[in-house]
Structure I
Amino acid sequence: MNDLRAVVFDTDGVLLATADRHAAAWKETFDGCLPEWQPSRAGARPRPFDAVREYRDLVDGRSRLDGVRAFLTARHIDLPPGSSEDPPGCATVHAVAARKEEAFSRMLRTEGVRVFDDVRPALRELREKAILCAAVSASRHARSLLESADLLAYFDALADGQDAAALALPGKPDPALFLEAAGRLGVTPAHTAVVEDALAGVEAGHRGRFRLVVGLNREDDPHMRDALRAHGAHLVLPDLGGLPAALEGERA
């Protein structure tokens with residue numbers, strides 16, 4: 001059996017408690033635009049963005065542009081793509097993505113970022129076991145957030161939204177960003193585990209044929225546990241506390 005030598009971690013929701021802020025930023029963005037996209041008829045208001053179900057199914061783990069596209073498709077709304085120069089607004093896909101970026105950045109400035117309590121102990125234990133670690137995120141904020149949380153030194157490689165844009169990598173559920181991170185560690189998917197909390201990310205790990213795909217279900221929600229498994233998770237954990245032992249089992 002091939003040794004498991006590396007782990008690629010998603011950032012938001014796995015390492016940093018930022019998923020709720022992403023969900024809130026998406027909700028602020030979409031709810032602010034929906035009246036413009038779907039004007040009220042006979043007093044009926046557009047259905048607000050569901051920050052639990054629609055966040056999980058449509059935007060969690062995806063790049064901003066892919067998240068906007070997925071939501072618009074699900075709601076049967078057609079917008080022109082626009083360009084990266086578009087200011088925050090509702091008229092184009094790029095404008096909506098910029099609006100979400102603006103909302104999320106404002107929340108970070110006012111609220112900061114929190115590291116989950118189980119993260120540092122798990123990363124220290126993996127380092128003691130000589131397991132390489134990489135962080136991955138569709139967000140362009142990942143490096144600065146990991147630096148501000150004093151976590152960057154725990155990782156041997158990072159692949160984030162800036163890298164994805166520079167290399168023209170497709171977003172999750174395509175495994176491209178995970179494969180890029182593994183490549184930067186000098187390992188193949190057959191020697192690497194992926195840890196993800198998003199359905200799109202778990203599916204990416206499955207598509208990339210990584211040795212072990214771990215779904216993280218921090219809310220211990222039985223429906224989410226089943227969904228993670230259905231999207232390709234080999235193992236579902238409630239936190240990172242059990243991860244080193246799970247990886248050790250794979251190395252036996």
Structure II
Amino acid sequence: MELNLILNAAGAKRIVGDHIDQITDSELVLVGPNLPHGWFTHRCTSSSIQEVTIQFHKDLFDEKFLKRHHVTYIREMFEAAKNGILFSQETVERIAPRIFALNREGKFNLILELFSIFDELSVSPNRKMLSDSSFTKVQMDYHSRRIERVLEYINNNFPKGITLGEVSRVANMPPGSFSRFLKKRTGFTFIEILNEVRLGHVSRMLIDTTQSISEIAYKCGYNNMANFNRTFKSKKGCTPIDFRNSYSASRMFI
């Protein structure tokens with residue numbers, strides 16, 4: 001796992017999983033294991049960029065220790081980091097001085113301070129998940145067997161024209177009731193979830209294969225290229241070809 005602090009780098013490009021964005025002056029990101037990631041100069045003209053990367057194995061925290069009630073939030077943060085977590089600017093300002101001071105600590109105090117930093121990050125507000133769960137193949141837990149069955153159905157059938165009526169029958173609920181239930185439990189509509197699953201697979205295929213964009217779109221359930229391109233750009237902030245080119249030009253990471 002990695003905790004990455006970057007200062008004075010406005011205009012640089014961040015890639016975490018299938019998320020690509022231009023960063024502000026400073027940022028703090030926690031990246032889970034086996035998640036492609038990297039930062040690139042892009043439009044940054046600063047000559048005073050500062051970067052601190054703290055790499056650690058999750059086993060730094062014993063499995064039994066992480067199951068203890070007192071560290072529930074740290075355990076949940078590590079799970080969420082599989083998709084990458086961007087912390088708020090307020091958190092960056094508060095945590096950055098402590099990160100820079102770590103190399104002045106003795107070995108034992110360094111570990112204690114690192115634990116303390118993780119504890120504060122685990123309860124920090126306004127965090128943002130970066131990569132889509134379908135790209136990273138992380139199973140989100142919504143504490144609902146109905147929703148688990150629906151998500152499993154969508155993941156197994158996303159190339160087809162799935163309808164709200166179909167998934168409502170899987171959940172054994174009327175369409176209207178299920179639609180409200182899904183939105184309340186996940187924060188997303190059925191169409192938003194279906195697009196996230198499809199675009200996660202699209203993104204992975206854009207990176208891992210040489211198939212044409214139209215082939216990939218069709219295999220992932222998009223029969224209308226205009227709609228596909230519009231949906232992709234709205235979600236990813238770039239066109240499919242720009243997304244593919246960003247990865248091709250930066251084969252650098254995990």
Structure III
Amino acid sequence: MGNFTGKTVIITGAGRAVLSDGRCGSIGYGIATAYAKEGANLVITGRNLKKLEGAKQELEEKYGIKVLILQADVCADADNKAVVENVVKQTIDTFGGIDVLINNAQASASGVTLADHTTEQFNLAMYSGLYAAFYYMQACYPYLAKSKGSVINFASGAGLFGNYGQCAYAAAKEGIRGLSRVAATEWGKDGINVNVVCPLAWTAQLEQFKMAYPDAYEKNVHVPPMGHLGDSELEIGRVCVQLASPDFKYMTGETITLEGGLGLRP
């Protein structure tokens with residue numbers, strides 16, 4: 001039995017993606033795998049139902065856990081509050097509670113300069129990232145307060161360093177960092193810890209970005225001192241498991257800096 005046996009984790013943007021060499025190429029799926037190995041019940045959301053079904057099949061078969069998949073898209077033309085509340089309702093109906101919320105989902109038109117960005121492209125990043133995190137945090141709050149749970153949000157070096165061709169993506173990610181800081185301040189009294197991770201992992205999306213925008217890739221993506229880009233499960237997923245673990249939650253401290261990421265504590 002793992003440290004999260006019997007606990008429920010919601011992970012947005014957790015469909016299974018594959019790299020050109022056949023390895024798993026999705027941060028969300030890497031996180032889901034790390035929690036599955038700890039025995040957690042999983043709720044995974046995304047826009048692509050086929051990717052969600054692939055993740056569910058593999059996780060349940062390999063690790064003997066239960067996975068609830070829900071197609072959900074926070075976007076400019078949707079009733080987003082209703083979309084998210086439906087995810088939370090089905091989670092509670094299925095598992096009875098929520099212990100960890102991970103806001104990983106994000107879409108963007110990376111590679112498009114600020115001068116050329118359209119309103120639609122800007123909205124794509126803001127709704128799928130910042131607004132999604134906002135709605136999920138609000139909807140999950142009562143259940144996280146009851147479980148003394150954890151929120152893990154995803155930001156990016158794009159916002160920290162002002163990456164070329166990523167204005168909307170950077171704006172959304174910096175908004176998520178600000179939102180997380182406020183939540184850490186307000187929800188600390190409820191026993192909820194809130195953290196932000198800024199990962200740099202080799203994913204199918206990054207692989208596609210390199211192929212589509214080689215110039216922007218060369219300007220923005222730099223291999224860290226460790227000599228390789230992060231592994232979605234071992235170096236991103238395991239960090240997320242640790243951030244929500246009981247031993248970590250009851251440590252005292254202000255700010256935790258991770259390799260490739262920044263953690264915020266209430």
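Rule-based calculations on the coordinates, nothing more; no lab input. No experiment lies behind these values; they were computed from the predicted model shown.
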Next on the checklist: I have 125 for volume of the Cα convex hull per residue in Å³, for residues 83-154 alone, calculated from one of the structures I, II, III. Which structure is it?
Outcome noted: II
Checklist entry - Cα extents along the principal axes in Å was computed and gave 64, 35, 31; which structure, I, II, III, did it come from? => result I
